[in-house]
Structure 1
Amino acid sequence: MKLIDTSSWIHALRHNGDEEKRRRVQELLRSGAAAWCDMVRVELWHGVRGLAERKMVEALETDVILLPTNEAVWEKAMELARRSRANGLTVPAGDLIVAGCAWEHGVEIEHHDAHLTALAKLCE
């Protein structure tokens, strides 16, 4: 299972998205290994443009595994905030939540985001 970040969903859901990124997300969906968290869902819904995209995101609601954003995820996100700041990194709060969720649930993140790459090193 992999938590798919918004940075990858954007490519997967748009007809002009990067083909390799689209392929990786489609494979996770076909295999039943696609996951997301509430932060990603909010970001996707926030970016929906038009009826076609709305229908695609609605379909994902039944096909994608939801990793709970529980108290432990918030604690991991806050720990990542402390670690990133201590390492001189400024990271958006949304990325801290996504990385905290993946860390808590022991899954990798499918993404194309330099912040998430940096955060992965801090989860060790």
Structure 2
Amino acid sequence: MQPAVPPHKRAKIARPVQLALKAGWRYDDQRALFVGSAGETFAPQGLPRGTRIVYTVPSLARAAPKRLSSAQRDLQRYMQVILPRSRAPEDQLAAVRSWPCVEEAHVAPEISLPGTGL
């Protein structure tokens, strides 16, 4: 097995906080709000400037759940909170986990490139 090689320091790759929404919740990126099935809303506060919240599978983000398979509906729940590279995702993990719309959250694994084998 070859050892992993970290990406170059100038690579613009940030480790996100990955999360799964609770059933019935979605993210409205136009309003930057999480919206529950009963109409409740939650606006994430205190995130560093430049943070983006995105769906892991963007093509499913706006799809009507009734038209999706159960596997697609499950995928529709997964999101990433992408922080600026200067901020450690571990520092935001507890805050993200405390959001009322989040079922579970964790920091994405460190990425690596395959070694050269030399």
Structure 3
Amino acid sequence: MKFQWQYCGACDRTVRVVVTEASTADGQAPATDPELVCLEIGAKCTGGMCPLGAAEPGAMVRRIVRNGMPLDDLETVTGYCPTCDHDAELIRFGDGNAGCSECGNVGRFVTDHLESV
């Protein structure tokens, strides 16, 4: 993985991103293409498309989870995830949205839990 800084037009500032490596199986063609993962998803990330990773914020949360990215610079809270059926660290973004750091489920954050949409 390659960490770097890129300018984000949505946030109007430079943000930290990582470019994942394409995964290969036994020297064959890549099974997945490299992805850009924003490590600073947050309040300004609404329902629109991320100008860097070409994905909506919920998809960016799933990329963070799938690639095991650190949550250090993200706004997180502990709350109940209905998909995991237990308390987990929830990554907050946009206006009242969050995603589970364990399974990637995304929904509205309501006080202390995710509400499926």
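Overview of values
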{"quantity": "Among 1, 2, 3, which structure scores highest (criterion: distance in nm of label points 7 Å out along Cα→Cβ at positions 43 and 67)", "calculated": "2"}
{"quantity": "Origin of the derived value 44 (relative contact order in percent (Cα under 8 Å, 6 or more apart); candidates 1, 2, 3)", "calculated": "2"}
{"quantity": "Label whose coordinates, when distance in nm of label points 7 Å out along Cα→Cβ at positions 59 and 83 is calculated, return 3.1 (choices 1, 2, 3)", "calculated": "2"}
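All of the numbers you see were taken from the coordinates with simple rules; none came from a lab. Predicted model only: the values in this text are computed from it and were never measured. Cβ atoms are built from the backbone, for glycine too; each structure is taken alone.
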